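Q: What follows is a set of structures for review.
Bear in mind these aren't lab numbers, they're just calculated from the coordinates by the rules spelled out. Treat the numbers as computed from the prediction; the structure is a model and nothing was measured. Cβ atoms are built from the backbone, for glycine too; each structure is taken alone.
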Structure I
Amino acid sequence: MPTILLQTDTTVGFLSQDSQKLFEIKSRAQIKPFLKLYTNFKYLKLEIRVPNSQKNFVRRSKKTTFIVKNQAFRVVSLSLNSQVIRNFYWQYSTSANESGKNFHRDFCEDKSDIIIEDEYGLSEQHSSTLLKINSTKVRRLR
């Protein structure tokens, strides 16, 4: 599976369906899982059960990563980014940098199989909001 470097709606990121490849690129501990980006809610609900009381909140949220029962996920809106992953339905995602370091373009280009860049280029920005949710509460982690 290829590793894709692109500007997501929040920051520069690596996408791949091969989590092992992402662990190697990031030099990251195996115990820290990656989040999954889904192209739409149809595919999300096949793998993760969002509590009924939170479904509307999740559906309307923008630039937000959710954790439900230790599974992190985001649903991306239809844009250039989701056009790339549309055929895959989901991808593992992580920020494009070495673990604990800032974005460095040369490092990212060397580690990527596919680079997608629009007229705005690649720029490190704020990461998504991170919320842990269950049927009764929402806790902000980042």
Structure II
Amino acid sequence: MMKHLTRKTGVHKKGTIKLTNIIQTAKANKNFHKAGAFALFIGVVRGETKNKEEVKTLELEAYREKANEVLENICNDLNKKEGIIDVQIHHLLGNFEVSEELVYVLVAGAHRNKVFPILREAVERYKKETPIFKKEYVINKEGRTKSYWVSEREHKINSH
């Protein structure tokens, strides 16, 4: 059973939040009447690694207290930008199959031209700054299953 969204931003156990609740929370913001747009980024499990290995599943964990603090700080910082009404980042934790949703980022603002740059900044910042760790279970080129832990930061650095 899905719970009502109790935390505005942070990490959540898979299955405890719904996108519709996140949108309702944004619309409940006392300043939402000033909004002309909101945009969403939905991150999903990619089925292939940068090395062209097939991803079977993904496991996500976090240093919860620190992750919540970092996500809240990012959102608070971005909420101060001109024309921005609401910024939320919700990262899910648990075991995921390919194509399952992992993260929701929502930005509401007065105009679309204000919303899109902040959405991009929110995504880039959560990926760089948040202590979320993933374990990839992959099928290597020899057809064997292997797994390894990769932090978001290490993954980002290694994928460039």
Structure III
Amino acid sequence: MAKAKKKVQPRRQAKAKRPKQSKRPKQKFTFSHQREADFEQGLRSYAKYRDLGIAPATGGMVQAHVIRFVPPFRPDEVSIPHFHDVEFQMIYVLKGWIKSEFAGQGAHTFRAGSCWIQPPRIKHTVLGYSDDCEVLEIILPAEFDTVMLAK
């Protein structure tokens, strides 16, 4: 007597519920190759930024850039509490390490391969970074305010 084969159901990945969204701008194809000449002084004097061209490709919906921290770490210049008025902010450490403190979350040291999300408007302070520290930062929306706070 032959055994009946069991029907195997394929595994399904859990899907996150997609929030209702307003009409998003049309996105365009873009790419960016690393060139040393693309790192420029930007928002902070202790960091150089390489814009990845995502903001114009998403109609201002998303900003993405590589941040290269300038050595040496100077607490008086860098360790100023602040927050960013954003909807979403994700950071991924590409090289080195960075230590930051977040309101209600304590201090954390992130090394190459570490990733974190900063909730909108969370107060935070950079406490240190290695001489070779580089991070990838993705922010929504592309244009946002940084609010500096008293120490």
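Q: Assign the value 1.00, calculated as FRET efficiency 1/(1 + (r/R0)^6) of positions 51 and 75 (r between Cβ atoms, R0 = 30 Å, to 0.05), to the correct structure from I, II, III.
A: I
Q: If you don't mind, there's one more thing I want to ask. Say we calculate distance in nm of label points 7 Å out along Cα→Cβ at positions 35 and 59 for every structure; which of I, II, III gives the highest result?
A: The structure with the largest value is II.
Q: Among the shown structures I, II, III, from which was the value -6000 of helix-only ellipticity at 222 nm (-39500 (n - 2.57) for each DSSP H run of 4 or more, over all residues; to 500) calculated?
A: Label of the source structure: I.
Q: Let me ask another. Comparing I, II, III, where is Rg/Rh (Cα atoms, Kirkwood Rh), for residues 43-98 alone highest?
A: The structure with the largest value is II.
Q: If you don't mind, there's one more thing I want to ask. Identify which of structures I, II, III gives the largest calculated value of Rg/Rh (Cα atoms, Kirkwood Rh).
A: Max of Rg/Rh (Cα atoms, Kirkwood Rh): III.
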